[in-house]
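Scrolling down, you'll hit the structures one after another.
Computed from the coordinates by the stated procedures, all read-outs in this text should not be read as laboratory data. This is a predicted model, so every value here is computed, not measured. Cβ atoms are built from the backbone, for glycine too; each structure is taken alone.
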Structure 1
Amino acid sequence: MNRYRMRFAPQVWTPALSPTLVDWLRPLRRKQQIRDVQLDRVDVIGQRYVSDSLDAGYGVMIMPNHPSHADPFAIYAAADVIGTALHVMATWHVFQKKSRLVQWILRKHGCFSVDREANDIAAFRLATGLLRDKKQPLVIFPEGEIYHCNDRVTPFREGASAIAVAAARKSKRPIVCVPCAIRYRYENDPTEKLLETMGQLEESIFWRRRIERPLEKRIYDFAEALLAVKELEYYGETKHGQLPERIRSLGDFILEHVEQRQDLKTANKSLPERVKTARQAIIVKLGEENLTTEKKDLLCDDLEDLFLVVQSFSYPGNYVTDKPSIERMAETLDKFEEDVLQQPTATVKARRSARVCFGEPIEVSGDKKIKGQTATLTSQIEHAVQKMLDEDADQLTAVNTADSTSV
């Protein structure tokens, strides 16, 4: 995962959408899409769900999964097919790392910043206003982080749904949420580069390159070795059992101890929400005056522990062994490349294509008497996105089987 600085946002970037400029820069985006993320083609399915809602004058929120750094290119390519510009909520780190020219271009593309480590009321109000009043869709990635899991969603956070519900309660027009599934496939064989990355990873922990073993076995063994190191660090011993259970137990163990030290109670929250709550509390304490060096170091250690919890959460443990596809192996190596080799962004191993699938819109009620609508809506969208990913994977498997049979 990308390691970004965990503190409150230094400034705010607001959208200054120019549909004309977005349309004019389409060829440049296409070139950058191929050059930077090797995304050759974006196929769009179900675009009528978005276009029909826009034609009806609805406020539209698009809620995609977030498997790759290429997702913005895929979403904007899909928007080109639909014939609309977008507003897109993005973490403030996306803007801070860019030049002023790129920041300006991002704002002209409808992007605006949100501080995920704070209760960003300004971004919340801005998003609800865009959803109520603007004709362009609002795009929010409910997973929050890029988890490099092309076939599986991680728990959606409730912030996006909360924005939709708040907008519906004050809107004069219907508000709908459109589930969106993004899935990537390699068009060229990346195996040679995957093997090279695997060799670098093995050497990084003082192993020889285990070239005689299947790649999926090497990935699993490497993951188990890393987990054993962390178990020794936190437990004082290695544990036994299946990898998914051991990963989950270690994450829970670390997070519970951070919560105890910070005197936090986060029952009934998902792991990402618990981490967010703990981060907020720690960042607030780091901003206190007269903070001793010792206390500051302890708080920073807790932030590092929280980063490890999110890192471990992004590894399901059975992702490769359950289905050792080239895409799943590549995604896992991408995570290792960022986490172990400390690459700012994993290298793209070969040319790819993407499928962006839109599902049936879900209308959001503006009735304040409905209890738990935010949680219900979040669950509905999450399950709809996972269902589309599963159906797309089944369709791809059927096509590959038919091709193999014909050969």
Structure 2
Amino acid sequence: MSWFLALCVSLFVSGISQFLLVAGYIARLRRPAKKLIDDFEAPKATVVLCLRGGDPFLKRCLHGLNNQDYPNYRVTMVVDSEVDPSRRILDEFFSEAPLTNFEVIYLGHPLESCSLKCSSLITALTPKVDSDGFVAFVDADTIPHPSWLRELATGLQPSDVGAATGNRWYIPEQPSLGSMIRHVWNGAAIVQMFWYDIAWGGTLAVKWDTIRRAKLLERWSHALCEDTMLCRELKSISQRIAFVPGCMMINREDCTLESFFPWVMRQLLTARLYHPKWFAVVGHGVTSAGLLLWGWLSFLRCLCMREWALASMYVMAMVSYHALLTVMLPWIESAVISIAERRGESTRWARPVGWLRFAAFVWLTQWVYTWALLGSLGMKRVSWRGIQYEIQTGSRIRMHGYTPYEKEFDSTDTTKQSL
């Protein structure tokens, strides 16, 4: 019985802690939005989009960038190579209307000391490093709404803010097993990202002055990603990252379980390499899984010992804890959906009947995530869009065997993935 009481206390503390973190995050999402800056206040903006492969939502992303209500911005697209599949989508996009504020450049000779994405950013930004204003980064699976750039610029206004970021929320077209596990994992991950000041590169703005002072181009020249390290680098110059709730971006891509696993391991690897609170991430994941394992093993032991009453108590404790975790997901989703619906975006995919499925997916995701977390601890190599990267001393990496991207995406088939 003493072990049962210890488990109950541990589950209670864990459940309440997570509930409070989620409540704080939701309160931030539901806080009234700041008044957006006027045209005369809007600083010059450079938007950078790095392309390797013709992502299924790329054309929608381009249209979103073209329809910004921002007065003074240019879009630089860095294409991996002249034979990249994204060129076909770009040609279709540019054939629809002449655009004077869009430019396309090619990566050319990527650095071997960083990822292709970091090489692309350095290629795009180095000639403009003396610019004023800010740089906004966007991923090809992000579909910017008209006020996207203005909201990021508003978030950058305080003098102690060096970067402003949003985050993603998955509403896949096809709620497959992999898509639902990614949906559940992301629902928990974005709460940690908020409290741990982890920026998201899919919607991210950084002041030019911050890039210069923090020497970010130099940092990125030896990095796997551009976003996770920002918390540490900005802190070194007494600046912070601002979270912009209005830039919670809806991602509608599908995902298989086979593709989810290496993708989530890469997300965890970047936190391991660059974020100062990595051990808190590990501690949370291991503790959550440990409590579940402890509870269900104790339940099985009671069954073997024919202690039926105690076995029932274990089941009740575990189910109650699991129910609390499950309820938090639609609670977060309702806050995100309210933001998306104010922008006029469709969000009807998982109403109350669909939410009943979350219970099974929350349980399954916990074990898949734990396995991925443990696997990321010893990762020495990672694959990203067909390129292998070796993790060297500290957080430095080495790219091996660069080749142009060959996989073709069908931009009309949104069930395909850009992982």
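For mean count of other Cβ atoms within 10 Å over residues 66-73, which of the structures 1, 2 scores highest?
When mean count of other Cβ atoms within 10 Å over residues 66-73 is computed for each of 1, 2, structure 1 gives the biggest number.
One of 1, 2 was used to compute FRET efficiency 1/(1 + (r/R0)^6) of positions 242 and 298 (r between Cβ atoms, R0 = 41 Å, to 0.05), and the result was 0.40. Which label is that?
Label of the source structure: 2.
Using relative contact order in percent (Cα under 8 Å, 6 or more apart) as the calculated read-out, with 28 as its value, let me know the right label among 1, 2.
Only structure 1 yields this read-out.
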